[in-house]
Each structure stands twice: as structure tokens, then as C-alpha cells.
Structure 1
Amino acid sequence: EQVLYFIIDRLARFMAGALDARGNGQYLAEQAQYRYGSGRIEAVMLSQSWYLNNMPRFKAAFEDQTIRIPRDADVLSDMRAIQVIKGIPKIPDGKTDAKKERHGDSAIA
């Protein structure tokens, strides 16, 4: 919490942010909303409806070539972790890379 506040407080042009609000992240997201306002901090709770609303736009951005991603092995691995599960493209539960160290976070970010 203190690290997040330290960073955000020093970002002169900070407009808004999104935080994982599932599990342990929920407390941090709530506290950040209290401090910076719920209009500036979005508490993201990944769910079926979140994936249904966001993944088609994400896919379209790649198809339209309007998205840029870093040339980084971990980021690419996260993008490749997306699977269609019960008809919905999403990040599967658990670790998503060969080393079992990542959760596919940059595919969501």
C-alpha cells in the first residue's frame, strides 16, 4: 500500500489506474479508491462478464493493428496464455507459463 501511494503521489500527470480487486488485491484497490477517488481508480474483478466485455475489443485491437506491446518474452507468453474456455477467451486459473511463475497479468493489463 505504501509503495503504491509513494509511486502514485509522485506521478505528476497521474489521471487514472486499475488494480486487481480479487483476493489480496481487493484491500489495496479499495484503499486506493478511498485515497484517489473511485473515479480515478478502477477495481478490476475478472469474471465471465469482464472477459465477455473486454476480450473482443482486445482481439480487435490486434486484428486492426492498433495495439503495441513490448518485445518481451514474458509479455508474449502472457498473451499466448489466453485460451477459449467454455466459449469465452480468458486467462486460465493458475500459472500460465512453462516455469509456472506467471499468471498472464500483462494480457489483462
Structure 2
Amino acid sequence: MVDEFAKYSKLQRRINVIDRELEQIKGDKPTNSFVVQLGFTYGVKLVFALLLILLSLYYRYTPVLYLGDKISLTPFTNFICYPNDANYVSFYFWAMCCVTVARLI
């Protein structure tokens, strides 16, 4: 090892220079793409959340669907028809069902 110290030190310097360049390249690119990807993901979620809030406020008392008099959802009627009359599906319940199905897909 003592005889090959000069070769070893030159080779180690080359390796160190390449490692520094690799760390610099690796440190620059993922940060930018990661920030863009993260911003896009949360930006879309924020837009959908604001849209859901606006629709909830606008269609608060508008029933989405009428189930008919023959259908009785007795234990869950208040939950399904919250601000509306019985046998109507409220917008809140409809939105909750749509969000649940979208997450399953």
C-alpha cells in the first residue's frame, strides 16, 4: 500500500470530485421537481376543496334526489335528508358519497 500511495491518492481525489458533482446535481434537480409536484398536488386538492365548500353553501337546501314514498330509510332518514324533508337526498350526503367513491377508485 505504501508503494501505491500516489496512485491511490490520485484516484481518491478523482472519486471525491465526481462525488461532489453528483451530490450537487442530485441536490438541485429533485428539489425543483419535488416542489413543483408537491405544489401541483396540493393546489389541485385546494381547488377541489374550495369548489366543494362553494357548492355546499350554494346548494345547501336543494335536494339532489327524491326517493319516493314507498322507500323508507327509517334509521338513517335524518342523516341522509339533513336540511331537507324526508325521502330526499341532501347535497351534503351526495357529496360525501361521491368523495368516498372517488377515494376508492
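Where a number appears in this text, it was derived from the coordinates with a stated rule and is not lab data. Everything numeric here is computed off the predicted structure, so don't read it as measured data. Cβ atoms are built from the backbone, for glycine too; each structure is taken alone.
Annotations
- Structure with the greatest value (metric distance in nm of label points 7 Å out along Cα→Cβ at positions 22 and 62, set 1, 2): 2
- Structure responsible for 2.0, with distance in nm of label points 7 Å out along Cα→Cβ at positions 14 and 70 calculated and labels 1, 2 on offer: 1
- Given -12500 for helix-only ellipticity at 222 nm (-39500 (n - 2.57) for each DSSP H run of 4 or more, over all residues; to 500), calculated: source structure among 1, 2: 1
- Each of 1, 2 could give Cα Rg over 2.2 N^0.38 Å, but the derived value 1.17 comes from 1.
- Origin of the value 42, where percent of Cα pairs over 16 Å apart, for residues 6-53 alone was derived from one of 1, 2: 1
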